[in-house]
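There are structures below to look over.
Just so you know, all these numbers are worked out from the coordinates, no wet-lab data involved. Model, not experiment: these values are computed from the prediction. Cβ atoms are built from the backbone, for glycine too; each structure is taken alone.
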Structure 1
Amino acid sequence: MPVALTIRVTGRVQGVFFRAWTQQQARELGVSGWVRNCDDGSVEAHVEGEEKAVSRMVELLRQGPPNARVEDVQVSETATKQLSEFEVRH
């Protein structure tokens, strides 16, 4: 059964290819959803898919790409949206 999470990542997460990296990780794990920059400097993502893959995605977001410095990750459950791919939103 698919699960869905909203994830907000704070720290040095903009201007370090965080969104493109997140999209790549999501595609490798086979999860769908989206990622976007927020006005407050954080990055927000909606991730849905099989529970094991979504949990792994959260672990990866806690680390971030090489040039990022993740300070905090907030995770909340949300409704699935039956998305078919993972996109970067602007």
Structure 2
Amino acid sequence: MRKKCTFYGQVQGVGFRYVTNIVAEKYGLYGWVRNNKDGSVTLVIEGLDDSIKFMIDYLKNFFHENIDKVEELKEKEEKLTSFDIKHES
């Protein structure tokens, strides 16, 4: 499974990408996370359905005071093999 999520709110400068990287590594998920110029953060994640759901729920709960809205889209898997923190786009 693969999901692309965009988190809106005050999600930059609060350790969002760092926490995402730790959770991805702990649960064997692959993909990337990046800050966007509009202040949002985009996450692309691949792995087992339950692990992806856990990660998204974990981020929503951990950063509940920072997140205003989350857009989630299913995408076609690309068979990624690592997790990266990308530079702003």
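Supply the structure label, taken from 1, 2, corresponding to Rg and Dmax of the Cα atoms in Å with the calculated value 11.7, 33.
Details: 1: 11.7, 35; 2: 11.7, 33.
Of the options listed, only 2 reproduces it.
Could you figure out which one of 1, 2 the value 2.1 for distance in nm of label points 7 Å out along Cα→Cβ at positions 19 and 51 was computed from? Going label by label, the one that fits is 2. Taking distance in nm of label points 7 Å out along Cα→Cβ at positions 27 and 67 as the measure, the highest value among 1, 2 is held by 1.
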